[in-house]
Structure 1
Amino acid sequence: MTQNVCDSFLVTLSSEQFALRYADGPQLYITEQSRGEIKNGTILRLAISPARAARQLLERIQSHGIDARLEALKELAKLSADPTFATEFINMEGIGTLFLFTRDTFTLTAFLELMDHGIVSWDLISLSFIKQIAGYVNQPMVDVSILQRSLAILESMVLNSHSLYHRVAQEITVGQLIGHLQVSNQEIQTYAIALINALFLKAPEDRRQEMASTLAQKHLRSIILNHVIRGNRPIKAEMAHQLYVLQVLTFNLLEERMMTKMDPNDQAQRDIIFELRRIAFDGENDPTGTEKRKAMYTKDYKMLGFTNHVNPAMDFTQTPPGMLALDNMLYLAKVHQDTYIRIVLENSSREDKHECPFGRCAIELTRMLCEILQVGELPNEGCNDYHPMFFTHDRAWEEFFCVCIQLLNKTWKEMRATAEDFNKVMQVVREQITRALAMKPSSLDQLKNKLRGLNYSEILRLRQSERMSQDDFQSPPIIELRERIQPEILELIKQQRLNRLCEGSCFRKLGNRRRQEKFWFCRLSLNHKVLHYGDLDESPQGEVPFELLSDKIPVSDIKSVVTGKDCPHMKEKSALKQNKEVLELAFSVLYDPDETLNFVAPNKYEYCIWTDGLCALLGREMGSDLTRSDLDTLISMEMKLRLLDLENITIPEAPPPVPKEPSSYNFTYNYS
């Protein structure tokens, strides 16, 4: 192809010194492997070959002219994103040359781009280079761009190499990273938290608790709360993700205790149970006789609500929650002693079978909270679900438990529950907690207020409302009306989905480094015949004009839409692609001849919109959860509007009987 172009333009030099590149977008080189991806109408330009470009840039970088070197590094920073050029540059030992000029943003950007292709191993990085990059991070005054790139490079080192983790951990002080959180630049804050998360994630298990203690001593939580969460700037998506990751990694420190069974023969562990008994029933003198003491202990353990009254240590042998439940109970007993004593005594004094078993409830509640907050699971790549309230207290987990155990006790009384109702109570409490968390309370006090509004009566009202909205529409006439309305509503939903596709959406390219944001935009043409897409330098505000989207796919060429594990980009063997959250947001368009356009939606809503819209384009059924929800909502609303005149009138299940014909029709009006 290049030879033909050279011949057409009468180029006298050898065609091997030239190559074709895209004229728009990232301007990548065309190779034999990628030539099949060229779309009709795409503008290409003839450029010097990748090998020749790499050689020329290396020569200019090694020249003595400062201005010439700077211009070469600027160009290198742009070209390094191209895998074809990167391969040639690396094969010429270009990375080794860059190590000599790591004092400007362009060099660090180029290095990061080159390493991101995975052509060479991060283990080849020298200790002197690590020290130099770490030096930029540890310096009190350094250029913002250099600091950003340095933090990103160190994060990539930690995530991609076990040996480099140890070297970086020796060079970087946690105190200096925390210092970068106190600046006003949210990008720097994001990079700093990302590096903290990387160090946390890759730290050996025996060092994670030590690192957590160091971060606590440096007041990481309060600094994040005051300078990030409560800062003057809105939280961007990437910052929200890093806060979520930090939240998950912090809670995962509880996993060891959660999966540790209690040893009934361990006296130190048994002493904790004795302490719970002592605090609850302080002032009651133990009897002197062994048998009497045993009987009293059994009675006390029963009043504490343990399942095994003789040996309550056996209650903590199931994992999860293991010893974590006992830790929570001890924290409540020591820090919120009045609350603990009140809960235990007010239930132990009841004789009407409505007592709430504190021990059993605390154990089950701990298990439930571990499930809700996914303790022990790795962070999801596409998730931004952090809770600000967990950054408002140094012992957020324990305080959260204390709030929830009081809720459980209150709900138990409101339900007038007995031991047989235990599972029902736990289901209600789970619903109360999940509904309250969905409101994203900013503090534990706000959480208490939300839970106060979600008492048992309110949960019943919400359930009844949801049930009534279903029961009201089960009679045959209503079902028939629903069936008549449904095609109209489905057509309305279809038009809404197609309109959203015409507006378009921005998708982020997932790579090894999230903070090196790469975006692409896709939208449907107004006549619904072509999908336009193209790369962007930054996330757009509003619609992107069709002129800026260089690539397109005729809808007539689309063969099918696949989701999840069936997507080509989800079949690669990597931790990211196997991530459950990413799998749930992935979909691909398969089109002629054998090409694919791969998507990872930014959230579940966009995933449903696009999969529905694409299915509608292909004349297939829209089967997303969002469609089902919209269909139920719109049909319910439409039917209520149509049935307004029949309010308080019972609709019979069968039509009224047709009366017999009259004996004569003499009652008809005579017009003559």
Structure 2
Amino acid sequence: MNVFMKNQLTYYKTTVTAGLLFCISGICAQELPNRQQGAAILYEQMEYARAAEVLEPLVDRKRPRTEDMELLAKSHLQINRYDRALNWYTRVVQQADVSPVSLEEYATVLQLNGRYDEAKDHYTQLLQSRTSDPSIVKAIEGVDSAMVWMQHPTGHQLTNLKAINSASSDFGFRPQAGAAIYATEADHSQSDVAGMTGKPYLRLFEVQQDGDQGWRDPQLMTGSFNRFDYHVGPVAVRPSDQAMYITRTAGGRLSAKSKGDGVKWSTRNLEIKIYKKEGLDWVASDFPYNKVDQYSVGHAAFSPDGNILYFSSDMPGGKGGADIWYCQKQDDGSWGVPRNAGEQINSSGNELFPSTYGTDTLFFSSDGHVGMGGLDVFRVVGSGVQFSAPVNLGFPLNSSADDFAFVLEEFNEDGNQGYLASNRIGGMGSDDVYHFAYSKPKIQITLEVEARDKKTGEHLSGAAVTLLDKQAQTVAKAFTDPQGRIRFSLEKNTPYDIQGEQKGYHLDRVSQPAVRALRDTTVYLRLDLQPISTVGERFVLDDIFYDFDKHHIRPDAALVLDQLVSTLRSNPSLAIELSSHTDSRGSDAYNMRLSQRRAQAAVDYLVRSGIARERMVAKGYGESRLVNRCSDGLSCNEVEHQANRRTEIEVLRY
């Protein structure tokens, strides 16, 4: 990640040297001790890129000093040039006068380069002389965890946003309203560079969303917030008023300090600057808890309603390096006193780049919890100071390098997607922005249908089985195998009807409720088809209902009659009587007329569906064929009356 942000939001040092003559660029021809002293001072100033530049000629000789190679390796490590650091540490550890610190840093760099087996070997060797050292024990735990996570990846797909990434550092991607803002070192119009990185200072860029094609046309934002001498970014936008809370290097004159070795230096910490749009430009104000002469504050993030501000700071009262803190919005619109987010989140290391999703989920990056290497992204659930234990997001969201500035854009039962920054192997530059996406594997729900003869129980081979949705539309149709079975794939949480038919049998239809499966599931269903074998056989057509005193065919009744259409088509020699029956309420004559109209309406529907009229007889029986005791004058409940209101089919010819 951008090394200025990584260094615990702490110090950016500017040094004035007295009587020391050397050139940072061009490498002037001075005495060797002065070069070595100059490189050491630059390193102490955190001007690591410049220190490395001075050191390169000193190690490019037949027998370079171990101290020079160590300092060069450290310089590369500090600015996240992990591959270069590994090259030099590999040489350093072969020297007889290698320092114990370099031996440990060598193991760390092996881990940062993803060489976990070698890293574990070296950590284990260190543990022999530093028994139970918690930092070494934690490092070994991280290496072991990393290898397990890589063997069991989460399934996320990461895509490098090549349209915006550069050879420099790009991070802090914040999408909003068809655009996105991010911080980058890619502003090459600057005349100055940061001594720490050797790259231009961070500036805020904006990029436009290009439909489904990604992002396009990165442009330097033109607001006054970008006109500044030092780093600008990343940014968080408060949802309620669209104010921008920008992390930047504090400007202005700072107090001079001395280390007692002739080097004078001053600190430049981070601050949060608040910008609100007024007219064509932005008006700036200070976050009330900036204290740039003492500590850093940065990496703002908001709760969805904008009433909680999370940030990272190394202010007093923390648990270690930089911690996650939060403020709550007060009734008067001000921010309340910062509170530490607690020991579940904050460690003895550094917790940076908080972000939120929903009302109870917080993400952050940390090098203090067990991770794969560098900064890893973690998730906690809760609020205030009551959070669950941090969960490492695993591989490939995390890598052996630094993974940070995580933003979850969408999360649902089908998957999730968002953005993060990483300087992992394979990127375009120092830090790259990646889009991540995870689609849950589709749960396979299989319906196995078995068709049998209802009387004999025999399997019915070649029976037509139709899968229907609840609008009676055909989803799939197939024929049973010799064992009377057929399989269909079902959609989760979707109800169906299953219809079976075969020549010589009455159609059967069964409802299949929605399946709410959490894993691959097979559902078994049996269709029992009644053979058509006896003239005079009768059966009831269930679910044929009519409106009161009406005979028109309702949509729900039409679905049942459609099944009868299928049976008649499958059995062209079948002739039937379709009869309608009423309950005993009402006069006999009225019920007889009503039932005849209803029976005729049903037959007319079948004719319109293509069935020859001569194959059907419509007959209304009124209340003359009650199936229970509920005749005139007897008290019966509605269920008993309903049993008498029915539509029957009688086989006349087959």
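No value in this document is a laboratory result; all are computed from the given coordinates. Just so it is clear, the model here is predicted, and its values are computed rather than measured. Cβ atoms are built from the backbone, for glycine too; each structure is taken alone.
Of the structures labelled 1, 2, one was used to calculate distance in nm of label points 7 Å out along Cα→Cβ at positions 152 and 168, giving 1.4. Name it.
1
Structures 1, 2 were shown, and Cα Rg over 2.2 N^0.38 Å, for residues 336-535 alone at 1.47 was computed from 1.
Of structures 1, 2, the largest value of distance in nm of label points 7 Å out along Cα→Cβ at positions 400 and 504 belongs to 2. Have a look at 1, 2 and say which one yields 1.8 for distance in nm of label points 7 Å out along Cα→Cβ at positions 416 and 432, as calculated. Label of the source structure: 1.
Here FRET efficiency 1/(1 + (r/R0)^6) of positions 216 and 448 (r between Cβ atoms, R0 = 30 Å, to 0.05) has been calculated and equals 0.05, so which of 1, 2 was it run on?
2
For the read-out P(r) over Cα pairs in 20 Å bins from 0, in percent, a value of 14, 36, 31, 14, 4, 1 was computed from one structure; give its label from 1, 2. Computing P(r) over Cα pairs in 20 Å bins from 0, in percent on every structure in 1, 2 gives 14, 36, 31, 14, 4, 1 only for 1.
Here Cα Rg over 2.2 N^0.38 Å, for residues 136-239 alone is compared for structures 1, 2. The highest value is that of 2. From which structure (1, 2) was helix-only ellipticity at 222 nm (-39500 (n - 2.57) for each DSSP H run of 4 or more, over all residues; to 500) calculated, if the value obtained is -16500? Computing helix-only ellipticity at 222 nm (-39500 (n - 2.57) for each DSSP H run of 4 or more, over all residues; to 500) on every structure in 1, 2 gives -16500 only for 1.
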